[in-house]
Structure P
Amino acid sequence: MAHGLKFRGRHGVLDSEKKQAQEFVIDLDLYLDLKKAGNTDDIKNTVDYAEVFSHVQNMVEGESYNLIESLAERIAGILLKEYPLEAVEITVYKPQAPVEGEFEFFAVKIRREH
């Protein structure tokens, strides 16, 4: 589980959102059998979280989507492809969404499995 990963990205349907980067916060819940890692104390038998962080950072900061739903799907797809995960839950928060009014954030949460 990795929560509160903060990045700056250009995701949104408005031109201003494509031009001016804004903060996005990502929560990752990664599901895999950890028995072997726990018994061997070897990182080869689990997921390297620094590597996962780097992958997610590249997607959030290096790509651009109209919808945070699309960003969440991309993150889930790559993580399921690259790592021996059984399932992932991805939450993408957009605290600076261009909506008039008071709010903490808008977000989407998805769960995908192999």
Structure Q
Amino acid sequence: MAQLEKKSVFLSFERRINTVSLGYPLTAFIHVHVQQQKLAAITHSIAAVPEVIEAFGLTGQADILVRVVAVDAEDLFRINGKILACDGVERCDTSLAMGELVPFRVEPLLARGPRPPS
């Protein structure tokens, strides 16, 4: 176990906490379009919003994909406004998650075994 921990195989325990049980029944994905030269500062500002539970840098149309949780639609509007207020954010496109179809998983990868390096 210690060797696996040193290799950062295990994710944090908080990944297993259901945000609905914490009072946040809505999940949304916000595609954030930014000024690239301000990306580091924008990332720091977005991370300061407690309802942001994940964020990924993207290729394609949007620059950042942010996963947020909210109490209700009004709360989501407030959270979206906080992200829009970050210096360097140009616009946001928000999509409400209707339900989780495939939860986070790695079991199929473990069953398949390690892939050889290419």
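A short reminder: the numbers here are calculations on the coordinates, not readings from a lab. Since the model is a prediction, treat every value here as computed from it, not as a measurement.
At a glance:
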| quantity | calculated |
| --- | --- |
| Computed -10500 for helix-only ellipticity at 222 nm (-39500 (n - 2.57) for each DSSP H run of 4 or more, over all residues; to 500) - originating structure among P, Q | P |
| Comparison of P, Q - label where volume of the Cα convex hull per residue in Å³ is highest | Q |
